[in-house]
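Down below are the structures I want you to see.
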Structure 1
Amino acid sequence: MNLRDLKYLVALADHKHFGRAAAACYVSQPTLSTQIKKLEDELGVPLVERAPRKVMLTPAGRDAADRARRIVAEVEQMKEAARRSQDPEAGTVRLGLFPTLGPYLLPHVVPQLRARFPHLELLLVEEKSDVLLSRLREGKLDAGLLALPITDDQLHTEFLFEEPFVLAVPESHPLAQRESLTLAELSQQQLLLLEDGHCLREQALDVCRLAGANEKSEFRATSLETLRQMVAADVGITLLPTLAVKPPVARSQNIHLLGFSDSHPSRQIAMVWRKSSAMSDFLLQLARVFRELPPSLFEPDTGGAQPPAGRPTPRARAA
């Protein structure tokens with residue numbers, strides 16, 4: 001048994017197909033199939049159920065693949081730790097972000113990251129929060145930017161910033177005459193939300209529960225930009241995170257933004273990584289760059305009252 005064979009088994013578990021697994025490992029299909037058979041002979045149990053068009057792992061195969069995944073991840077961490085001992089600020093970091101944060105945060109922070117770590121290769125992965133957490137636990141990501149709270153004893157969370165929400169309404173809406181409102185004034189309103197699986201949907205639902213508002217269930221958007229266009233088209237109102245209405249994002253036509261004058265609903269963003277990660281010291285340095293973003297970036301440009309710095313606020317949860 002060797003590390004190469006364990007990587008083949010992990011690839012087969014991921015792709016459920018000998019051809020695709022072989023392609024992912026840059027070997028021929030017969031080579032991968034032969035090595036999997038040798039691994040089965042060595043362990044003395046079948047790992048794979050072979051069918052003409054389908055590959056399934058046996059219970060022993062699933063257990064072996066899970067163990068192999070952890071071993072491969074630990075070996076990669078060992079290599080990374082050794083390399084970083086020579087040059088801590090170079091190499092590759094695989095960073096995950098969820099879709100309603102990444103496109104709006106990255107323009108503000110990437111120039112600082114490039115200036116601070118000129119030799120760093122940053123690989124960005126955009127997925128929904130539950131997918132990011134799964135990949136993080138499996139060692140497929142080094143760190144992720146996620147909304148708090150995160151409940152996992154194996155993960156370290158490093159708070160970065162708090163991002164307020166603003167209310168977006170069409171210019172024809174009665175609230176468009178206002179510059180701010182209280183959370184209670186959302187009561188009886190119906191909000192447009194994203195489809196299931198987006199953490200922003202859960203965060204907005206938390207605010208709705210606090211305010212006594214409801215979802216406009218006949219419409220659900222697949223992206224934040226679709227949600228914005230639905231508001232502009234006078235379909236309804238919604239909550240938007242502050243970064244999504246900051247330059248370089250263009251100000252949307254026919255949309256009026258309102259801040260909250262009392263409770264300032266928001267979400268807390270943290271960088272998350274495995275406590276066992278060999279990169280922990282470097283990831284702390286990386287997190288510091290995010291934490292040093294100017295406070296004005298998180299102040300809604302609505303003309304209404306702004307949340308005072310450091311004041312506790314109702315916070316939305318992660319998906």
Structure 2
Amino acid sequence: MQSQPDAKGAFFRLVAEQGHYGGRTFPTPTRQGLYAFTADGVSLGAMNTREAGPLLAMLRRALERFEGLGSSGGAPTAYDAWRPDRYPHGGLVVRAIARDLPREVDTRPDDWRKVAWNLDYAWFDAAEASSLIPSSPVTGGTANAAPAMAWRLARFHLRDFVRGEPAPWPAEAVQGASLRSTVTAVTGTTVTLALAGRATMAWDFRWVRPNDGAEVVSPCRYDADLSGEATWDRIAGRFVAFTLVAWGPRYGAHRYTNRADDLGPAPMAVAFELAGDAPRDRTPPHVVLHHEYFESTGGMA
């Protein structure tokens with residue numbers, strides 16, 4: 001929303017400009033953070049932190065300020081629908097949780113980064129989800145995920161977002177991506193699948209360091225094995241259970257990954273699990289507005 005060209009974006013910028021990034025235009029227009037505000041755009045508190053204690057204190061102060069306003073707060077504003085509904089109704093929606101794995105020799109400082117993790121969502125439409133089901137499912141039968149499904153998983157979700165929010169891998173960075181299912185059981189209306197695959201991404205990320213203007217080049221790579229299990233309901237035509245884990249060594253740093261002193265190689269995992277029906281589970285993927293998220297496979301067959 002920080003650059004969204006509509007009333008909703010303008011409202012967010014109105015709120016953000018009263019907070020911790022007020023007036024900031026360099027090095028980027030980002031307004032990342034946590035904001036508390038009234039319906040008519042009065043800031044009650046804002047900060048950018050990963051620490052629960054300071055955030056809780058800010059929210060308590062914001063609540064006190066809100067209660068002090070009495071009934072003077074304004075009414076909500078109606079916004080135009082700039083973002084289309086791309087939620088994959090009838091498809092597959094999974095949570096993606098990224099974290100570092102234990103290391104044989106761990107020399108990292110004992111700070112928040114050692115136990116950091118991050119959460120995202122991944123969306124696949126009905127045709128992509130059903131591509132994992134053999135046309136005549138019998139024990140031992142196999143199927144390959146649609147190329148678009150494997151490619152999206154690799155490019156947009158097997159990123160190093162443990163500590164921050166890097167850009168997606170460029171299309172050219174995906175050197176290979178596959179996901180294959182094998183039927184392990186057919187019971188009544190359900191089909192149980194074992195999932196396995198492999199993905200390799202590599203790219204030299206470049207950015208300009210804001211403090212001195214120097215260009216930074218960091219060769220990045222992630223070699224991931226994939227393994228999991230899923231259950232398909234043949235009557236409902238959807239997954240009722242889905243677990244997939246990608247793990248392997250990651251290398252390098254991106255401008256926003258907080259890896260400058262931790263270039264690796266070091267083990268990292270991204271775990272995917274079936275999302276529920278709560279409103280929070282309809283949160284769009286971090287990169288859903290990327291124009292290629294639902295489109296091509298970058299030349300992959």
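Quick one: helix-only ellipticity at 222 nm (-39500 (n - 2.57) for each DSSP H run of 4 or more, over all residues; to 500) came out at -3500 when computed from one of 1, 2, so which one is it? This value belongs to structure 2. Taking 21.2 as the value of mean count of other Cβ atoms within 10 Å over residues 96-103 derived from one of the structures shown (1, 2), identify that structure. Corresponding structure: 1. Among the shown structures 1, 2, from which was the value 21 of relative contact order in percent (Cα under 8 Å, 6 or more apart) calculated? Clearly, the read-out refers to 1. On Cα Rg over 2.2 N^0.38 Å, for residues 24-159 alone, which of the structures labelled 1, 2 is highest? Top value of Cα Rg over 2.2 N^0.38 Å, for residues 24-159 alone, among 1, 2, belongs to structure 2.
The value 16.5 for mean count of other Cβ atoms within 10 Å over residues 184-191 was derived from one model only; which of 1, 2 is it? Kindly include the intermediate steps, with their values, before the conclusion.
Values: 1: 16.5; 2: 13.4.
This value belongs to structure 1.
No lab work stands behind these numbers, since they all come straight from the coordinates. Given the structure is predicted, the values throughout are model-derived calculations rather than measurements. Cβ atoms are built from the backbone, for glycine too; each structure is taken alone.
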